[in-house]
Structure I
Amino acid sequence: MTSITSAFEGTEPKIHVVLNFAGSATLVEQIKQGAPADVIVFADDKQMNDLIENGNVDKDTVTNIATNTLTLVVEKGNPLSIKNISDLASPQIRTVLCDVAQPCGKYAAQVLERANVAVQPRSWEANVSGVTQKVASGEADAGIVYVTDALANTATLDSVSIEKVINISNNYPIAALKKISTTAREAAQKFIEFVMGDGQKILKNNGFAKP
């Protein structure tokens with residue numbers, strides 16, 4: 001989104017975009033509590049539907065901008081030779097996961113259930129960045145994150161693929177908020193259209209799949 005915003009502002013110099021990053025569940029609470037926002041992007045449909053039902057989001061503007069899947073991340077060099085998700089069942093492997101309130105945690109739980117693997121994580125992180133940081137710093141041996149996060153951290157982490165038969169594919173919906181000014185609505189629509197246009201190449205370059 002940082003790259004997309006930079007490109008967007010290059011085409012719309014009169015519009016300045018301010019980004020606020022957090023886990024999807026956290027963003028929902030911020031919006032419900034009145035945090036100022038014009039456009040929202042989530043890593044899951046559930047959070048978007050929650051805000052639609054709560055009257056915060058203009059449902060006619062909801063669009064899926066990309067999809068993603070999960071992978072394992074391990075310390076650089078994979079010192080414990082972790083080969084698949086079943087290895088996480090070993091008590092010798094320190095695993096960290098996203099909190100289940102977040103999409104990354106919910107999907108990780110689904111993948112583990114499909115693999116019939118029980119894991120007692122060393123910590124529950126509020127977002128994917130928390131998982132990658134714990135593994136990269138050596139505080140954990142493995143974590144489950146999105147493929148895009150693994151690609152963004154290849155300098156400090158290695159990845160171990162998860163079998164397609166048990167993996168998931170999640171949507172990334174975008175939408176405009178409902179109670180915003182006419183000027184903000186017009187800018188929000190231009191931003192959404194840009195994401196669905198030129199932004200698609202940027203998303204693809206960062207490992208996201210088509211919506």
Structure II
Amino acid sequence: MEGWRPALAVVAGYLLGGIPFSYLAGRLARGVDLRTLGSGNLGATNALRELGWPWGVGVLVLDLAKGWVAVALAGTLAPGSWWPVAAGLAAILGHSFTPYLGLRGGKGVATSAGVFLGLAPAAMLLALAGFVVVLLAGRIVSLASLAAALILPLAVLWRQPDERGLLIFAIGAAVLIWIRHRGNLARLARGEEPRFRLGGDRHG
């Protein structure tokens with residue numbers, strides 16, 4: 001295998017993960033910068049609240065897809081190695097600290113989901129099930145995201161117990177998601193975190 005391919009996979013993962021689809025959606029839909037609206041977060045939830053369902057769902061799918069594509073591309077360029085994990089990590093960091101907008105990105109939930117759908121699909125589906133249950137019970141997206149982040153490493157440990165490197169990655173991704181949600185954690189503690197509504201809302 002040519003030595004440049006793994007490095008290319010990681011760089012491509014970062015640049016792909018960094019594509020700020022929510023920012024682009026805001027510009028296309030309303031000519032606005034989502035960093036200045038709602039929660040100010042460049043993610044699917046803020047896009048849904050500020051732009052409506054079609055744009056929010058579109059951002060969700062694209063943010064998820066870029067994580068999955070980063071892993072798949074690395075698997076093609078450097079098969080049978082841990083480079084897909086490195087490319088997945090790069091994609092998550094690219095989303096959270098996008099190089100296209102001064103390193104100000106989203107919280108990494110959807111992109112992490114895409115990455116782990118590529119690396120550990122069974123574990124990710126269990127985490128997704130946890131997300132849905134918590135969301136339906138409490139109607140708070142951030143709480144559901146935090147719950148899914150906690151479930152993911154446990155699911156990886158259960159489904160792929162021999163892959164210690166993948167478990168460490170899952171723990172690291174969960175920690176990053178919790179760190180990126182520190183503002184949400186403060187609002188949850190105060191009982192001020194907005195609840196999800198089928199019709200959307202404007203309270204980021």
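In this comparison of I, II, the computed figure 2.1 for distance in nm of label points 7 Å out along Cα→Cβ at positions 91 and 179 is attributed to II.
Of structures I, II, which gives 57 when percent of Cα pairs over 14 Å apart, for residues 3-58 alone is computed from the coordinates? It traces back to I. Computing helix-only ellipticity at 222 nm (-39500 (n - 2.57) for each DSSP H run of 4 or more, over all residues; to 500) across structures I, II gives -10500 for structure I.
Match the computed value 16.5, 54 of Rg and Dmax of the Cα atoms in Å to one of the structures I, II, and report its label. Label of the source structure: II.
Each of the structures I, II was assessed by relative contact order in percent (Cα under 8 Å, 6 or more apart); the largest value belongs to I.
Looking across I, II, the calculation of distance in nm of label points 7 Å out along Cα→Cβ at positions 83 and 195 that yields 4.1 traces back to I. To test your reading of the models, identify which of I, II gives 0.8 for distance in nm of label points 7 Å out along Cα→Cβ at positions 11 and 99 when calculated. This value belongs to structure II.
Since every read-out is calculated from the coordinates, none of them should be taken as a lab result. Note that this is a predicted model, so its numbers are computed, not measured. Cβ atoms are built from the backbone, for glycine too; each structure is taken alone.
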